[in-house]
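Multiple structures follow.
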Structure I
Amino acid sequence: MSDMTRTLGMFALVAVLILGTGFLQSWNSALLILNMGLVSAIMALGVNLQWGFAGLFNVGVMGFVALGGLATVIISMPPVREAWAAGGTGVMAALAVGAVTLAAAVWVTRKMPKGRARALAMLAVLIVGFVIYRALFDPSVDAIEKVDPALTGYLGGLGLPVVLAWPVGGLLAAGAAWVIGKTALGLRSDYLAIATLGISEIIIAILKNEDWLSRGVKNVIGLPRPVPYEIDLQNDPGFVARAEGLGIDPTTASTLYVKLGYGIMFTVVLVIILVLAQLALKSPWGRMMRAIRDNEVAARAMGKDVTARHLQIFVLGSAVCGVAGAMMTTLDGQLTPSSYQPLRYTFLIWVMVIVGGSGNNFGAVLGGFLIWFLWVQVEPIGQLVMNIATAGLADGSALKVHLLESVAHMRLLTMGVILLLVLRFSPRGLLPER
């Protein structure tokens, strides 16, 4: 079987699964799976850039996705003017002092010779800067969080179109990746994994606890949307007439219209990123990255700056994850920091990349769609299977109760079984790297 035939066959299978969901369950469910599959495919592409191209083991995907979600709040939500008046200037001044303090510490490190004097000077700069920072930051944050905490209690955003948050989410994630990469990419692969996981947890902890920035666990709801609201469509006589002309209930038609709008926008973003990733893969830069991945020692001997190239690909992959995070938050319509769990945004994305085919961009996209479909559908399918399997058992029997209660664990069991089967029978993934 040729590579093209295999690729088309796999994507045809995914299309059949999604269309089958529409015919057997509902088209709303099918479009929801499609939209999250598109977002998952973009996340998988970001991880594939890092792992498939360069062999970088990044398990901090969750942190970069969360930064994309934060960008959606910063860009699209309207500013809370009372909060800005209460403490916005103080917070900005404190952040500026923090940046100046770090810059001064770096300057001292570079300009002074090693020794006791440099250590004391750096310590003095950090202590003085920290004291000034806290003196400005703490009272300002307290004042901001007291402004109508039930509804706001944070600074808000810039009030710009939400679509602008998608590239900004990529820039935020790229900036964080640059800072992380400058300090962590010199580590061995296992230590890099630990470092990225720890830093991503720090990012999530900040989102959960800094109410002035993201409302913490109180969540930011009511994010603006790039598509119409269902209620507005239902109140539009022209839309209602068109829906009834097609024999569709206007309420159902409005939800389908909104989800289809998201699907078209997400598809455009996925196609753009996929085309760019393919061009990068086939370019001299892409061949160099794979040469570094396969043999760093030989690449260094050829004069390649391995650390600099690793930093490039780490920043690019993280930026793609940030874009996907902003898109997902836009789709959800809210930022919920407590929902960024490692299982969903790290393990699951890695399963997508491994199952689809590490090093193959189309494999990453395939894995994103296929694994997300299974993640959503395994539990209802498992419930149906268990109901059939236990139909002959007496109601209330211990075995029947145990089997029915085990349905909740079908997702994890299925992901594990799929991963084991793929690693056993197709260790390079369903669409292996050429």
Structure II
Amino acid sequence: MKIIKKEKISPSFFSYQEDPDAIIVKEILDEIKTDGDKAIIKYTEKFDRVQLTNFKVNPEEIQEAKNKVSLDFIHSCEKAIKNIRLFAQQQLAQVSDFEAEVSPGVFVGQRVIPIPRVGVYVPGGSFPLVSSLLMGAIPALVAGVEKIIVCSPPTFNGAIHPAILTAANLLGLEEIYRVGGVQAIGAMAYGTETIPPVDKIVGPGNRFVTQAKKHVYGQVGIDLLAGPTEVLIIADESGNPEIIAADLIAQAEHDPESIAILVTDSLKLGREVKKEVQSQLKELPTGKIAEKSLGKNGLIVLVENLEDAVEIANKKAPEHLELQVKEPEKICGNLKNFGSLFIGHLTCEVLGDYTSGLNHTLPTNTTARYSGGLNVLDFVKLPTTLRVSQQGFDEIGPPAAKLAEIEGLWGHQRSILRRK
């Protein structure tokens, strides 16, 4: 990791980073749209080296998966499910159906309606990302989504990892397909002979999955376009270098493109953290991945004071923002742009990934400037209603007719005048 002063930060550090389009993504999506299951079989064999004979996981496989995982895993999963569900329920409680009289006889309203069909993408890769299933499916269940399907690649001996199937079973999810990558996104967006189309797709993936989601947006809704994962830690001299180093490495081990940053007003702490990072990297099986990430994107930024650190954080808008400072309450209110905020020495970002109840599908690449993370409200629609009495029509009709006249929309004006 490099140690630099605030003044040496490159302007690109605060910029949205464009990912060049991969032509293959559009080609695969187009083929799935026209050839359906045939294209899924073709690309699953090409990319996952698995010859699919059937896509859907049968109920027996889901039940048997429980016998292949530990009880400790199941209990940990149940704890995470409980807290994620409780948090989502609290979020849903913030919105409700209503009707309000804004003028005499003019009643405006709102309905809270679940999205009918949702697809949850769960990456497989080297390890099963069980938490991604929990974060995508639980808010949808709480919102009342009627149909939830799950797609995950058959990268565990030609099947979906039993940990993912067990988590799905604990959630009561039964429609699961052993399809991953771009082909899974295309299948859920357009539908095939076997896989039904959905109304919205959620869940993270690699850059090709992200680009696929970008391409199908409009045909379906999506959660967000997640880039490489990020953490920015603000720390003062009270920070524990061992803990800070561990948190930086935890983020960096995701992949070589991950971004891990420390912003501190203590040169002593910065040097200690750098030394501690090098020491801890030697202890981890994922140390080489984290080392590449920290070598490429890792930074320790020195500032004069914590106000400067707040300025950097707000401009960077990180996915995860940690406060490892003596008096976090003094700067919390000034922090505006982040996916999730983790306050205090005990509050590691990893708790947000798994068991705290927070959703870990969060905005990256500076997009926390204008958006938050995945939440239960992403799975409902808030359509509006209008009801007017004669008194209400007399109240708002004439000014509406005048505005229509000013805009030259005579049909609009006549629609009102015909009702007099």
When I, II are compared on FRET efficiency 1/(1 + (r/R0)^6) of positions 32 and 136 (r between Cβ atoms, R0 = 30 Å, to 0.05), the highest value belongs to II
Identity of the structure behind 1.02 (criterion: Rg/Rh (Cα atoms, Kirkwood Rh), calculated), options I, II: I
helix-only ellipticity at 222 nm (-39500 (n - 2.57) for each DSSP H run of 4 or more, over all residues; to 500) computed as -13000: which structure among I, II? II
Parent structure of the calculated result 21.6, 64, given that Rg and Dmax of the Cα atoms in Å, for residues 232-295 alone is the read-out and I, II the choices: I
So relative contact order in percent (Cα under 8 Å, 6 or more apart), computed for just one structure, reads 30; which one of I, II is that? I
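Each reported figure results from applying straightforward, stated rules to the coordinates on display, with no laboratory input. Fair warning: this is a prediction, and the values are worked out from it, not measured in the lab. Cβ atoms are built from the backbone, for glycine too; each structure is taken alone.
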